[in-house]
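Some structures are shown below for you to check.
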Structure P
Amino acid sequence: MTTVKEYINYVFFIFLTVIVFVAYTGYFASTLYQEIPAFVGGGRPHQVRLIVETESKPYLESAGLSFSDDPNKSDPIQLILSTDKEYILKTNQSAQAMSIPNDAVKALLFGTD
């Protein structure tokens, strides 16, 4: 038969385990996950440059994408997610992400060259 003291110890152990789990999950999500490469299941984005259609360039510039060297080649940008309909991107200067339709992009260049 369990005593009240054993029951309290058991409840305290469960409570402490849940608190440690939640704290570690928060730490992992905010610091470690973004350092793990995407090809092994992590959250580190790829550095890419976009080659875009000339007609799409004004729309993309208004969305926050910048172009400097080549008129249709973007500055380096972080590719967070690629789907069959859109690219989710984040500029290196901003914390905001943007969604760009696939048909506005001719090619992706991986790396920052």
Structure Q
Amino acid sequence: MKILLQFMDIIFERFLKVYYDKKTYETIKRKVKRHIDVYLFPNRVKEQLYKRQGNCLQCGRCCKLVFKCPMLQEDIFNTRCRIYGFRSKVCRLFPISEEDLKDVDYQCGYSFKKL
């Protein structure tokens, strides 16, 4: 895992940091890390989710990280996912850690308890 994260840091540092501001760069980095964790390190994710408490507000903030998800439908009255019952594992599990809350400016129905 450590080698994979170091490789990811090198790639991000050399290619993405040049094109994006610091906040967007960090958001992209966390988004990629979430995908890696969910699909390659499910036990780590399970440990983190044990600390999570609260409920999804279904506000769509997590669906607009870096770019707006094409499955997100918004109008004046509500925000909803067109494929809510079939959305990806990464979407269903967001936020995986307290660090993920940075991406939505801590405006989330979830929080993480300290163990």
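Values computed for the structure shown
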{"read-out": "For 3.4 (distance in nm of label points 7 Å out along Cα→Cβ at positions 54 and 78, calculated) the corresponding structure among P, Q", "value": "P"}
{"read-out": "Highest-scoring label, criterion being FRET efficiency 1/(1 + (r/R0)^6) of positions 6 and 62 (r between Cβ atoms, R0 = 41 Å, to 0.05), among P, Q", "value": "Q"}
{"read-out": "Test item: helix-only ellipticity at 222 nm (-39500 (n - 2.57) for each DSSP H run of 4 or more, over all residues; to 500) calculated as -8500, pick one of P, Q", "value": "P"}
{"read-out": "Among P, Q, which structure scores highest (criterion: mean count of other Cβ atoms within 10 Å over residues 70-77)", "value": "P"}
{"read-out": "Structures P, Q, by volume of the Cα convex hull per residue in Å³: label with the highest value", "value": "P"}
{"read-out": "Structure (P, Q) behind the derived value 30 of relative contact order in percent (Cα under 8 Å, 6 or more apart)", "value": "Q"}
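Quick note: the coordinates plus some simple rules give every number you see, no bench work behind them. Note that the structure is a prediction, hence the values are computed from the model and not measured. Cβ atoms are built from the backbone, for glycine too; each structure is taken alone.
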